[in-house]
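Please go over the structures that come below.
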Structure P
Amino acid sequence: MAYLTRDQRCEIILQAAIRVALAEGISAMTVRRIATEAAVATGQVHHHFASVDSLKAQAFIRISRDVLEVNVLPDTASWRERLHAMLGSDEGGLDAYIHLWREVQLQISKEAELKAAWVLSMEMWHNKVVEIISAGVAAREFTPTDTPENIAWRLIALVCGLDGICVLGIPDIDDSTFDRHLDASIHQELFSALPHED
């Protein structure tokens, strides 16, 4: 077996933690389960990470970063389409992430490191939304009356709220309703200087 550097061993363990998180959820991320997935001794996990909470937080941040880089649209997509996808993509390949996101949200009141990872992930998401809005403004596709930063937070808040309502299973709130509300908010926030579309 080839010699692995400390960074390489850390990465192997982190990738194993990511696989466990996406396949089985945050609660399945025990030292023993991650060590088994990584094919290392449990002592290696303890040696490379200060705690399992730290490993969970690092895995969640990495997953968040990776998901924010997923491009589900063609290069020809409009900035409005890109914004909608960043805020509420219905790409089936993201289901495991959405499930994990919801699970982590329930855990943040109990685990300080996971809460910090959640906050960082929200900030990363906000930055991506701001980038898209700013690019849409530069391309003259968007005509906002507020800053991209403020608009991004309002749109993210809407998405988080709608997601929470969707999880409840209320009959009148489904994926198509989610998309309709998101589209209406994008229009109101970013096309306010344009005539209203019917």
Structure Q
Amino acid sequence: MSADPARTPVDAAKAAARVAALARRAEAHRSRGPDMTGRLAELLAGYRGVPLAGYMPIRSEIDPRPVMADAAAHGPVGVPVITGKAQPLRFALWDPDTEMTTGPFGARVPARPQWMVPEILIVPLVAFTATGARLGYGGGFYDRTLAELRACGPVLAIGFAYAAQQTDALPDDPFDAPLDLIVTEDAVLSPTG
């Protein structure tokens, strides 16, 4: 059996970190209540009306929908749509009444997308560090998306996670896009480093 030539040592380290982090996230998800959005709601109250993108939670991701529903009463809110492998995400307008369908990876997406461009992204993640590093599922969608959006103007990337998802260090690549803030059920963290 030969090693995958496309897989780097960083890829292998990320895969191992992902397994451990997903186990911590699943345990936090089981032990917490249904609405963990208090800190996120407090933060976003200062940005009412600014175009915002959240996400439809999958697996044991912390659920931002209560905050997204509130934000949709004040301005445009979108959700990510995967348009293809190795492509940046696009964002479709969403509100609590939007008709949804199942998209790639099982995430819900609007059945009839109307595109928007967010200035604030609530970013799901598997793990994060105090320096704003983020580990996702490995597809690079948010890294590409943040690079594209930041090339056009300021974008606030807010990682949303359980506190248990924090780790001391993560393997990284030069193209990994850092978070500007991390919000957990307990705190709002400004990355250091």
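Read the figures in this text as sums done on the coordinates, not as results from a lab. Fair warning: this is a prediction, and the values are worked out from it, not measured in the lab. Cβ atoms are built from the backbone, for glycine too; each structure is taken alone.
Data overview
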{"read-out": "Structure from which 3.7 was derived, distance in nm of label points 7 Å out along Cα→Cβ at positions 107 and 139, options P, Q", "value": "P"}
{"read-out": "Entry that produces -8000 once helix-only ellipticity at 222 nm (-39500 (n - 2.57) for each DSSP H run of 4 or more, over all residues; to 500) is calculated, selected from P, Q", "value": "Q"}
{"read-out": "Computed 3.2 for distance in nm of label points 7 Å out along Cα→Cβ at positions 11 and 43 - originating structure among P, Q", "value": "Q"}
{"read-out": "Structures P, Q, by distance in nm of label points 7 Å out along Cα→Cβ at positions 35 and 171: label with the highest value", "value": "P"}
{"read-out": "Entry that produces 19 once relative contact order in percent (Cα under 8 Å, 6 or more apart) is calculated, selected from P, Q", "value": "P"}
{"read-out": "Given 4.3 for distance in nm of label points 7 Å out along Cα→Cβ at positions 51 and 179, calculated: source structure among P, Q", "value": "P"}
{"read-out": "Origin of the value 4.4, where distance in nm of label points 7 Å out along Cα→Cβ at positions 27 and 99 was derived from one of P, Q", "value": "Q"}
